[in-house]
Structure I
Amino acid sequence: MTRHVDRIAGLDPVRDHLEIYQISAGLEFPWDYTRALEFALFRTYCVPSISRLLAATREFRDRPQKRYDDTALLMAEVAAHGYDSPRGKEALRVINRGHGRYAISNDDMLYVLSTFVYDPIDWLERYGWRPLHDNERLAAFHYYREVGKRMGIRDIPGSFDEFRRFKVDYEQREFVYSDTNREIGEYTVELFAGWFPGFLRPAARLGVRGMLDEPMLRAFGFEPAPRWVTALAGAGLKTRAFLVRMMPPRRKSVLGISKNNRTYPGYPDGHDVAELGAQEAPGDLPAEHLRRG
């Protein structure tokens, strides 16, 4: 069963990157994209310059679920409606307003952007119900390249392979242990575990560690999970992929629809995009983390 892949194959990954991305993320692999992007953000916390800022804002300590929901909903708005649509532009304005308060290096912004491209691709190559089409890989690159430009990120590589090399080189250089990495990592593990009933949370914490690769474990200072946990998690995801392959094609996109959103029940009908995200920076944030001027 080809589902929507015939349509994807007939589109141009440069010209039609938004449509391809919407089909892939909203119709073909919505659950996988959600999980992969969760782990993509988790991966960025392995960088001390990123985790230091997150620790200083105290967002992960005080409002981890809200921060997660705001990020997910804003990025979903851009993807579902397009970066040049009124809703997409408003979501990007809110994102840029939040980032604009802080002294974030261009390389850090560029790295976070790269995880949105390649971490879902890597996830789907391991756990997707079908192989990705080349157009899906290239469309993800071109889609996030356009998003990055509208976020003011400079020097975005011009090719898929060049951006991948940037990501690999950056991780080899910047993934080192720090106490703030561990702090933000622990808050994130607790956030994920909190989505399960109390009696399942120890298993959820173990399962999350089982999904982390060696560079992430080192950067967070986490003990690796037993090998059987990693094997069991992988087997479960591959079993899910097999079952999804047997299901009929999805006919209605779920991109931009958050059924399990905990902070804003009923969104998008109940909240304006402009209400998402932090409204003002903490007054006692160290000056080193604030943008000058």
Structure II
Amino acid sequence: MSKHLNFLRASAVAVCFALPAFAQEEPSLDTVVATVNGEAITLGDMISIRAGLQPQYQQLPPETLFASILEQLVQQTALSQALGDNVPQYIEIALNNERRTLMAGEALEAFVASNEVSDEELQTAYQDRFANFEGEAEYNASHILVGTEEEAVEIRRQLQDGADFAETAKEKSTGPSGASGGSLGWFGKGQMVKPFEDAVAELAVGEISQPVQTQFGWHLIILNDARKSEAPSFEEARQELLNDAQRKAVQGYIAKQAAAADVDQTGAEGIDPAVLQRIDLLNPVRVQE
């Protein structure tokens, strides 16, 4: 082989390595991933489809999702093209409603993002809400559950004679709390069935109730302690306060935008509200089929 030819080939390889590498253009929402009869399917279309999937499907491997979403979009595009320019009115209406909903949601997102609620505002809201807070009654009680009133009366007599409540509960209570000495821990209004709750509310700390009947059987209850619920701390209430503040701000913004708009609703006058049930008006051909 000619020395000159070898030299030229070596030189060509050297030149290739010396040339700057052209990096592949970074994908964007407008990147066309496929065309169907000239109609483009973009990466943005695919990302939007993926974002709308249920969480369990979003967790599929990216290569699986990519191929599946692309195939779906290709098939849907080909099918939609079968209609040509004959787009049913109900589809146009649905698309318009969807666009309106998305645009309204975007406007609210932008409003919330540009109108952050300060810590000072949240602190003021916290003080306003909890300045005169009065806690509800909470109780710590234990009970012994048995099947008959006679059993309950006899056990109460034993307790009055000095038997230990917790040990007696472990021995004789049929309820699931029996193993822990009948302890029910702390509870508030509405957490126990009413006859039980009413009986607890009448007890003094350390007092044992008369037999109390509920649908579960007969109870003997001892009130271990009582207290008033405390107001949540600022940090505990922070998210709820923030949600309330944002909700009020959004409601005010919506009202302001609606009030500033030139609205004419005279077209709705005289229309029977029952017409909303006329699905056949949207797609009369399909209804007839």
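Here, each number is a calculation from the coordinates, and none is a lab measurement. Keep in mind that this is a model prediction, so the values were computed, not measured. Cβ atoms are built from the backbone, for glycine too; each structure is taken alone.
Couple of notes before you dig in:
- Ranked by relative contact order in percent (Cα under 8 Å, 6 or more apart), structures I, II are led by I, which has the greatest value.
- Identity of the structure behind 0.15 (criterion: FRET efficiency 1/(1 + (r/R0)^6) of positions 164 and 196 (r between Cβ atoms, R0 = 25 Å, to 0.05), calculated), options I, II: I
- When mean projected area of the Cα convex hull in nm² is calculated for each of structures I, II, structure II gives the greatest result.
- For helix-only ellipticity at 222 nm (-39500 (n - 2.57) for each DSSP H run of 4 or more, over all residues; to 500) computed as -19500, the structure of I, II it came from: I
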